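Asker: Below: a set of structures, written as structure tokens.
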Structure P
Amino acid sequence: MKDQKLQLPESDMIVIDQLAGLFREVGTRAEIFKEMTGVRCPDMCGRCCEKEVETTALEMLPLAAELWSKNEADMWLDKIHGSEKAGLCVFFRPDTHIPGNGRCGIYSLRPLICRLFGFFTVKDKYGKYVYGSCKVIKEQYPASFRAAKRLIEEGYHPSSMTDFTIKIIGMGSDIGRKMVPINTACKIALEKVGFTLTKMQEGGS
């Protein structure tokens with residue numbers, strides 16, 4: 001079945017556009033940080049995807065809209081229903097031959113935590129920015145890790161997790177205020193878009 005152009009309320013499209021802008025901003029900041037320090041994710045590494053990832057349902061709206069436009073929403077809702085309690089992201093494609101490796105099935109539409117992980121700063125208990133690296137980067141690229149840590153100690157930080165969380169909350173949506181398991185977040189977003197489409201169809205019939 002062909003993709004269909006989704007007709008959502010203007011308010012929803014504005015939020016989706018705002019999220020796309022945030023995603024681009026994080027990507028740009030991450031690329032600059034990589035160039036300055038050499039920090040990067042190892043090829044095909046999926047260690048962070050093997051953990052229980054949490055995000056907001058709001059950040060999954062662009063993906064939900066995409067899946068509805070491709071007529072794949074019901075299929076993914078069924079898959080999520082069977083894996084919602086398992087914790088592992090339903091969109092992760094693990095490498096069956098190499099433990100710890102894999103790929104993201106929704107890479108271009110992944111939420112902020114997946115974009116920020118390994119390339120962000122957080123504040124410590126003293127209010128000072130510190131590098132939020134991951135164990136894999138620290139172990140496999142120690143020189144780059146030290147360069148990143150030193151750069152941040154000198155006052156530079158690529159992306160602040162707190163700052164972007166505030167931006168998400170600032171969009172004013174209830175589903176942007178609570179962190180939930182990524183599968184649950186996607187389910188909420190898919191159901192929200194589906195409900196909106198149904199109401200619009202009923203109103204236009």
Structure Q
Amino acid sequence: MAITTYTELKTAIESWLDRDDLADKTDDFIAIAESRHRRKVRIREMISRCTIGVTSRYVALPTDFLEGKTFRLLTTPIVYLNQVNMDHLDRVRRETAGTPAYFTVNSEIELDRPPDQSYTGEMIYYKELRGLGSSNSTNALLSRAPDVYLYSCLAAAAPWLSDDERIPLWEGLYKAAVGEINTLDQRGIGVPVATVPGVRP
């Protein structure tokens with residue numbers, strides 16, 4: 001059967017599990033799977049671009065932010081900021097105002113120095129996909145890779161299935177499907193042309 005909508009996904013999960021006592025937990029399995037997708041899936045439809053006002057060392061992240069790709073200041077010429085981890089940022093941190101050169105991401109964006117003026121920043125990042133439910137019947141991941149959704153939902157049922165021999169199969173199929181779609185999209189998106197010590201991959 002085709003799996004293109006939230007309802008069709010629920011039907012497929014219940015059919016594959018073949019357990020009447022788990023029908024009321026299907027939404028939980030979908031929620032658990034989507035939590036896993038946020039950590040593991042990175043496809044081109046998740047890439048977003050936004051402008052951000054840079055007026056202090058600490059800058060708020062977009063509300064749907066999952067993972068950053070690039071961050072630049074729209075000056076003339078454009079200044080590309082290098083993303084580094086927190087330890088590296090501490091080593092290059094300056095207290096004097098100037099043009100930032102580095103940033104790290106935690107609960108917010110932290111720059112290596114306070115900006116010497118108000119800048120307009122532009123971030124390219126992976127955004128969170130809207131979850132499935134009665135008010136949202138599909139999303140980009142379900143449309144492109146229903147197998148990722150199905151196998152992750154089936155794997156999420158593992159605590160209720162005890163020693164069911166299907167669990168390793170579903171888990172393996174999920175990991176393979178995620179690896180394939182991530183690899184396929186990374187070929188088209190490309191990788192950074194340069195890195196600095198401490199940059200996150």
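Read-outs throughout are calculated quantities, based only on the coordinates presented, and are distinct from any laboratory measurement. What you see is a predicted model, and the numbers here were worked out from it, not measured in a lab. Cβ atoms are built from the backbone, for glycine too; each structure is taken alone.
Asker: Here distance in nm of label points 7 Å out along Cα→Cβ at positions 35 and 163 has been calculated and equals 2.8, so which of P, Q was it run on?
Answerer: Numbers: P: 1.8; Q: 2.8.
Of the structures listed, the value fits Q.
Asker: Kindly point out which one of P, Q the value 1.0 was derived from, the read-out being distance in nm of label points 7 Å out along Cα→Cβ at positions 51 and 179. Before the final figure, lay out each step's value.
Answerer: Details: P: 1.0; Q: 4.3.
The read-out was computed on structure P.
Asker: For which of P, Q does log10 I(q)/I(0) by the Debye sum over Cα atoms at q = 0.08, 0.09, 0.10 Å⁻¹, calculated from the coordinates, equal -0.37, -0.46, -0.54?
Answerer: Numbers: P: -0.31, -0.39, -0.47; Q: -0.37, -0.46, -0.54.
So the calculation was done on Q.
Asker: Taking mean count of other Cβ atoms within 10 Å over residues 59-66 from the coordinates of each of P, Q, which one would give 24.6? Walk me through the numbers before you get to the answer.
Answerer: Details: P: 24.6; Q: 15.2.
Checking each candidate, the match is P.
Asker: For relative contact order in percent (Cα under 8 Å, 6 or more apart), which structure out of P, Q has the highest calculated value?
Answerer: Details: P: 34; Q: 29.
That would be structure P.
Asker: Here Rg/Rh (Cα atoms, Kirkwood Rh), for residues 75-186 alone was calculated and came to 1.18; which of the structures P, Q was it taken from? Write out the running numbers ahead of the final one.
Answerer: Working: P: 1.02; Q: 1.18.
Here the read-out was taken from Q.
Asker: Assign the value -16000, calculated as helix-only ellipticity at 222 nm (-39500 (n - 2.57) for each DSSP H run of 4 or more, over all residues; to 500), to the correct structure from P, Q. Walk me through the intermediate numbers first.
Answerer: On the way: P: -16000; Q: -11500.
The structure behind it is P.
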